[in-house]
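Before anything else, here is the set of structures, which you'll find just below.
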Structure I
Amino acid sequence: MNFIATKLDGCFVIEPKIIVDERGYFMESFNEKTFQNGVGHPVHFVQDNQSYSSKGVLRGLHYQTGEHAQAKLVRVLHGEVLDVAVDIRPNSPTFGQYEAVVLSAENQKQFFVPRGFAHGFLVLSETATFFYKCDNFYNKESEGGIIYNDKTININWDFPIEELIISAKDQVQPTLENAKKAW
């Protein structure tokens, strides 16, 4: 696996080693020892989640606060998404900045989003199956969110606004300035 650091400290794009032959391909999608060496610290995943969505579905930006904060290792099993992480660590030099990565079943890339980041994704293909590991259990009382079109973050979703499909909950998320503090 190749771990590529992003401009946001702690976020990594992970490219797997794919072995291809006449039968198809093989890849190791996760190895705890390799992963921890790659990100430089222990991370123990406790929950796997999966979603299926249609083109134009935008999920996010979501995070968990305090002791329930979550790191995520995300990937796409089918289709293609634009995956986004936003640094919401208050003392970070990149607070309010984001990293966007295209993840697809074709490129097999993964994206590690550590604790202290909001996360969201937009489906670019007709449908997509999105899979992610979390290092902490979900806790409803610790949910936080930021509106997808926050002007201070200014995410370039590069998709027609009128074609976005966004849940009622995500349409009324607060701005970064007014969001629930992560810590």
Structure II
Amino acid sequence: MARIDYCDEATASPRTREVLAKNRNANIFRMLAHAPSHFEQYCRLGGAIRFKGELDPVLRELAITRTGILCNAPYEVAAHKKIGAGVGVSAAQNAALDDWRSADCFDGTQRAALAFTDEVVKLDQPTDAVFGDIAARLTPAALVELQLAIGFYIMTSKFLETFGIDLQPVDDVV
């Protein structure tokens, strides 16, 4: 149960209602709507991370879902397993993300991205070895996009858990 009430759409500005509608009135967005200027910019950056740039969508979704797992954010994990399936993450890969190191369904670049994700989430900074491995596999732009995706979804996961955002049917959260 959410720790504070969700934003009342009836009292929101027309622009906030428009942004909510574009985002299916999902609970996370209904909570973010309490801060309209931040809400809109959050959606813009999230949209850039998900729909622009050159980072392979499968790598992006593996990293985002792994970030949600490491941040103990079930809402994030559920949403991005579904999004990942839509961009080519296999069912086996989604199932293996909790213990990806022992799984054989990830290629070398995916393993490097997951190791990078683990270290970005868990450490102050990734080790030179892990950074070097992923940097050798991605362009500088894709590497920056990967790190920004991980950082954005750390923030998102913490937001979800801080406010106790209620899970919704998976079809409603993407």
Structure III
Amino acid sequence: MLLLQDDAKKDFIGIPTDEPNAVVVGLTPDNFNYATLNTAFKLILEGAPLIAIHKGKYFKKLDGLALGPGPFVEALEYATGTTATVVGKPEKTFFTEALRSLGCSPEEAVMIGDDARDDVQGAIQAGLKGILVNTGKYRPGDEDNIQPRAYAVCSSFPEAVEHIISNML
């Protein structure tokens, strides 16, 4: 069962979904409704694994912040007594696999992100330096909600890049 927006379903072409044996949850605002979540709930109770693309709490839309997939994944975990397998941020494996594909070590990389928990804290826990930017979905005080703290907090992505060039190279 793919709880994903249609454009994300392209990654699953060729995988039959008529008799689902797993529940995959990503960002899908159009599909987070009682009937769909209840179907997912029943599948998980019957033994289907719960897989989360990520557990972002919220994301930024043109009209402001909106719920991400995290609250819905948490609801399914709570209701079924299971724990989702998370394959994206902030999981360490996500960062280490990305670095492996680039051929560099955590010590050679910096994560710049607007999400203190998923971007910055996730990167730090994987051994990277994390820079938080005050753009996108950043909210004042986010930098105080993670430990260890971000390597730096910058007002924008260009400022973060300049910080890297000036202080780290």
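Read-outs throughout are calculated quantities, based only on the coordinates presented, and are distinct from any laboratory measurement. Worth saying up front: this structure is predicted, and the values here are computed from it rather than measured. Cβ atoms are built from the backbone, for glycine too; each structure is taken alone.
State the single structure among I, II, III that was used to calculate helix-only ellipticity at 222 nm (-39500 (n - 2.57) for each DSSP H run of 4 or more, over all residues; to 500), giving -1500. Computing helix-only ellipticity at 222 nm (-39500 (n - 2.57) for each DSSP H run of 4 or more, over all residues; to 500) on every structure in I, II, III gives -1500 only for I.
Here Cα extents along the principal axes in Å, for residues 67-122 alone has been calculated and equals 37, 22, 15, so which of I, II, III was it run on? That value comes from structure I. If FRET efficiency 1/(1 + (r/R0)^6) of positions 35 and 155 (r between Cβ atoms, R0 = 30 Å, to 0.05) computes to 0.10, which of I, II, III did it come from? Going label by label, the one that fits is III. Upon calculation of semi-axes √(5λ) of the Cα gyration tensor in Å from the atomic coordinates, which of the structures I, II, III produces 25, 21, 14? The structure behind it is I.
Can you say which of I, II, III returns 14 when relative contact order in percent (Cα under 8 Å, 6 or more apart) is computed? Comparing all candidates, it corresponds to III.
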